[in-house]
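Next up, some structures in structure tokens.
Each reported figure results from applying straightforward, stated rules to the coordinates on display, with no laboratory input. No experiment lies behind these values; they were computed from the predicted model shown. Cβ atoms are built from the backbone, for glycine too; each structure is taken alone.
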Structure I
Amino acid sequence: MPSLEHAILAAIADHRYKPLKPKVLARKLRIDDYDAFKIALKKLLKQGRIELGKSQTIQPAGPLGTIVGAFRKTQGGFGFVRPQAEAGKIGPDIYIPQEAVGDASTGDEVQVRITKKTTTGKLGPRGQIVRVVARATRNFVGVYFEREGESFVRVDGNVFSHSIFVGDPGAKGAKPDDKVVLEMVRFPSPEERGEGVIVEILGPKGKPGVDTLSIIRALGLPDEFPEDVLEEARLVAKEWDEKNLTGREDFTDWLTITIDPVTARDFDDAISLTQDTKSKHWILGVHIADVGHFAPLGSALDREARKRATSVYLPQRVLPMFPEILSNGLASLQEGKTRFVKSAIIEYTAQGQVVGTRFANGVIRTTKRFAYEQVSEILGKPKGTTAEDLGVLPEVLDLLHKGRELAMILHARRLKRGSLELSMPEVELEYDNEGKVSGGHFRVHDVSHQIIEEFMLAANEAVATALDEREVYFLRRVHPSPDETKLETFAEFVRILGYKVKRETDRFTLQRVLQQSAERPEKHAVHYALLRSLKQAKYSPEKDDHFALAMENYCHFTSPIRRYPDLTVHRQLDQLIKRGRVSSNFDEMTSLGDHCSKMERRAETAERELVKHKMLVYMSSRIGTQLSAIVTGVADYGFYAQAEDLPVEGLVHISNLPDDYYYFEDASYSLVGQRLGKHFRLGDKVKVEVVRVDLTRRQMDFRVISSVARTVPPLPPQERRPKNHRRREEDNGSADRARKRKGKRRSE
């Protein structure tokens, strides 16, 4: 510990110490460098080892201690703090009652005083926010409106319970129903309404493009490149000589193909594959765009890419990590173009066992660019269909068939070692001729996707293994093993659905449950429940397994155009190829891994929220539409249902359930009618009607038209009023209030 911090802690630990102001304490300790003293104080405050008392005096932390962590607020007004990691471990979430939240907002870094230690039940520790250490943001997006001569902004989502005051009408030229960006001057608290100023007008609510811009501004996504970055990109493009192959292995005579979405504009990866006619050994080549050649460490391009950490893929718009002159041009593995690559050449036995791996700085010329749909169509043709019939070269058709064969071998080996295949549906929006959403569907994941997925997994594992063998730190993609208690909860859940689970922590048991649910109505609920039971994957130099993939060594190497961690691995691989040794810095990589993980989650949130918003806009003009749906979640206030033919989910509030009084049965995760015994459970099929769409809060409500819910025997009269029952007549509250109860129930 630095001596200055030690001196402060020693002074306030003395039983004779009385709280002093910072300058007085500095004089008492005879400290001349007051700036250094203030830095030490700030660090100790952030660590929760000291507190600010009355009149800003310095005092020891409270008797139960203080903790610093990230705060998230629920719609009900209360919230939770996720503590910062200590020695690589994260403590339990701290429950913060509404009256103890103060003016903290979701994402803020806060200091919490523990007011009640962990209890023996489901409740964790309870605390009170002492102060906000750092704001996540001061800028928010919402809808402007006026009332009684004053103006307000209703912030999108559930961030704040009440609208924010922004001064006199017409500020910045805003008009009612305009989407605006406001900067918070005073954050709202339980006692006071928040106050802010409008800093940007995005345009009328509902105008094309405004919803996308709203998400970009709300999450602080960068949508323009600085001029020096663009200028550097133009310069490297001008100076690049594709004929200068010094230090590169020439793979241009290898047959290589790319397989990507039909709308893709940047192509990170290409594959080549041959099989020895005698040994039957496979030679797989995975060739990855060498974008690092154009963006050396410390350059303006590198600086901006590091800051962004990832490309963001929004509906009808991409916010790339690199300027398009690189991402869609020089670095992209376009058909027929000479391109620089990092290549992983892996040799397998006929049974798919790795017998040799090597890496090279290479150059390729892609023979053929395929979309997933094209490959699926080709491989789906009857045996005997010729290359001429399909309009491809015979050697290309042979590569596709060989690719499918090897991919299935690698897939079987991966399952054999316990890899988990979580199927989380991805939404793809459909548009009309004017660019408006006209519907949506779930993306198909078929054999064409499996080929690329297996080959990219193989390359990522090969690179990670090579770096691990040299005992260097690198940015791993780690997925820590889940807590046993969460797996036990998952096992209890699926047993109720009829699955046999004897060993909750056995990955092969989990694998079997996923496979058995694949063709059942509750598939989405089962897979989502297991996902929630697992820890979040992240980037870190700490050596740890990837639990879901059942891999000891794993990293991201195959998408350096759109992921910064891949670029760092490319640079280390470049050192290995050229010098045979690799350098690394653990602390720097830890910090970079945290940053990249955070930016990745931000990008995922942006895509998810915008897709959801666009589908809700589509459904808002279709009130009364009837949909066939599957029950995907059940709680004491109602259940959630996922439409079968559209990627939308809505709440069926318990007050909208017909015919009976319903109560929530914890043991079976069901809503059960007290009188008739009608039973709504996960996986049940229902027909629902859209009754409400709230675009500001991004929520939709359904009403049940008919169902095939199971019937259970009615409860005996004395058991018809359990503690958590809900009567329709007694609880006709809005779905908003129901969601508040949902959050509180989950917290407890």
Structure II
Amino acid sequence: MEKQSNTLKKFGTFGGVFTPTLLTIMGVIMYLRLGWVVGNAGLLGAWLIIIISFLITLCTALSMSAISTNIRIGAGGAYAIVSQALGLEVGGSLGIPRYISQGLAVTMYIFGFREGWLAIFPDHNAFFVDIIVFSLLISIAYISANLAIKTQFIIMGIIVLSLISIVIAAYGGSMTIPTSDALSWGSFQGSIENGFSGSNFWIVFAVFFPAATGIMAGANMSGELKDPKRSIPTGTLWAIGVSFIIYMLLAFWISRSATEAELVSNYYIMVEKAYIGPLILAGILGATFSSALASIVGSSRILFAMGEHKVLPFSDFLSGQSSNGQPRNAMLVTGILIFSTLLLRNLNAVAPLVTLFFLITYAMINIVVIIEQNLGLISYRPLFKIHRWVPWFGLVSSVFAMFIINPTVSLVSIMIVLMVYWYLSRQHLETPFEDVRSGLFFSFAEWAAKHTWYMKKNQQRAWKANLMVPVRDVNGLKGTFEFLRNIAKPKGSIKLLGIEAFSENSRLAEELEAISESFRKKEVFSSSSVIHTEEFAKGINYGSQALQGAFFRPNIVFLNLQDHDNYETELRPVMKESIRLEIGVLLYLSHPISLLGQRNIINVWVSDRKTKWDLGWDIGNLDLSILVAYKLKMNWGARIRLITVINDPNEADNAREFLSLLINLARLPETLTEVQIGDFNTVIRNAPVADLNIFGMDEDLKFEFVKEMSAKTKSTCLFVKDSGHESILA
């Protein structure tokens, strides 16, 4: 597998996303139905239909852009996005019908190509044309996605020439109808098929809307993009923008170049009105061929991704790859599916399913973003940010479009998705990545708790800072109040655990509850309790042990090192027991003079990884440090600086590359980095100035080291130990 990933051709934004998306949108409807749309709805009605259609797909594209910049998206496009957010059951319930519908779409594009071909060569055998086109498509796609992309460049050139032919016609005088006459609302006469018995706005919309779909063509190549986080948003949005302008201008041109009677009765009106008619025919053939090619390449990637995740039977076979990383087995199965549908010869009955499964996909992507936005999890920090109304508009408009196009088939489509979900939910699929389901479950009290409790994997994407703060000195707690609040805010919690010997006159419980109330008023949930014991360390450890049986248990112990604390007998035992119980540890040492300063810069010290600079999911004792730094950055308006000190100068480039990749995968833009060479104790004396320095720790952390770091950095220091259940990469 490693060899395959190294030899796999990676595509950029233009070839991998923009070109296939643009060619799929600028399909056969543009050439053969846009004139009919203008003839029925008039130019104003046609423009309104185009705007509504593209607005629906634009909102979904924005949602897809947001979510694709928040995850490590693998192969499978929309399937991968939904799976990583809501689990394989939901992703598969969408992916399986979508895969089948894309196979049907390839067949329909082949039929569309055949119709265009027979318009030029009416004596050719229809089935023979279908087989030749299918063989050519499957051969190009089977050889490699690289050849498919190169082929699409040629088709792009043909379509550009067809558009140039229209521009020349416009300048040559084809636009004889006055603008004042063209700018009108249509009379909706209907079509040849219904004997011009009439239509309405939404019928015409239903005919045109499939032209605006196809925005997933580039996202389907997600597993073979150099930088999917950049390419998917950029390529998709540019393709939508360019195609929208072309559609609007074409509608204006054809409204001024042909009469209403010509537009509603002649589907080939663009061929007649263009300067070079055969170029339009070539554009029709190119559009159908490119759409078929994009669909066959994209559908095989969806099948391959489902095979990788063991969603389907024979998954090991489906996830097989060639020596150059191509999903050849998935391509063969896809070819068999397409050939089988070719034998049906007529897909009119199931054709609406194709568009409706696209719309269900759009709706599901918008639902994912709505869930992520409303859960407020720290793992949702997309580099491409969108307003909260965008996914809601995308969801509502997608469902609206479904039922406008065909209410009956829409219900059938939804039932198919639900049936597949019911089947997959009984297969006990093991998700190979983290998803946000635990965040949903946390929102649903006992029902949610039961579901999350029985999940096999730790839900790192649902991580929140839930602190347990041992207290015997309320004044010390008041000094760290804002610091604790800034770690926990907005969705974390703080459990104040008072430790003291029993006394009937004690007011510690009341004082802690008052502070908890202050936290709650400042938007951080807090609760308090008191353990009566003579021994500080045992009281904390007893509390940690008891809370292990609770569902909403603390995941961080916060220790405020003060002058009256005995480090060896009171704090070290707590740190060791917390590590044993897999609870994160924060040891806080406030500088007596500088305190937290201006709260502008946070230094996070990354230990020397020697020669092991590869970045996987396990990045060592660093996740909690960066997560805490990120929370403080957001609440302080500060900047993070990652610093590593290495002994070997030859490792400097590897260290810089590691820090750069860590920043990219952790979605931490504007983070500073420094690689220092030399002895750590020497470097620390001249450390870059910061208001807070964060260091990693182990259970043998020496008191002398703690005091030394604060003295040398002249700042407040935080020493951090991961629990093993958090991930900055999630």
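Of note:
- For 9 (relative contact order in percent (Cα under 8 Å, 6 or more apart), calculated) the corresponding structure among I, II: I
- Origin of the value 1.16, where Rg/Rh (Cα atoms, Kirkwood Rh), for residues 143-382 alone was derived from one of I, II: I
- Set I, II, criterion distance in nm of label points 7 Å out along Cα→Cβ at positions 239 and 335: the highest-scoring structure is I.
- In this comparison of I, II, the computed figure -9500 for helix-only ellipticity at 222 nm (-39500 (n - 2.57) for each DSSP H run of 4 or more, over all residues; to 500) is attributed to I.
- Identity of the structure behind -1.03, -1.46, -1.61 (criterion: log10 I(q)/I(0) by the Debye sum over Cα atoms at q = 0.09, 0.11, 0.12 Å⁻¹, calculated), options I, II: I
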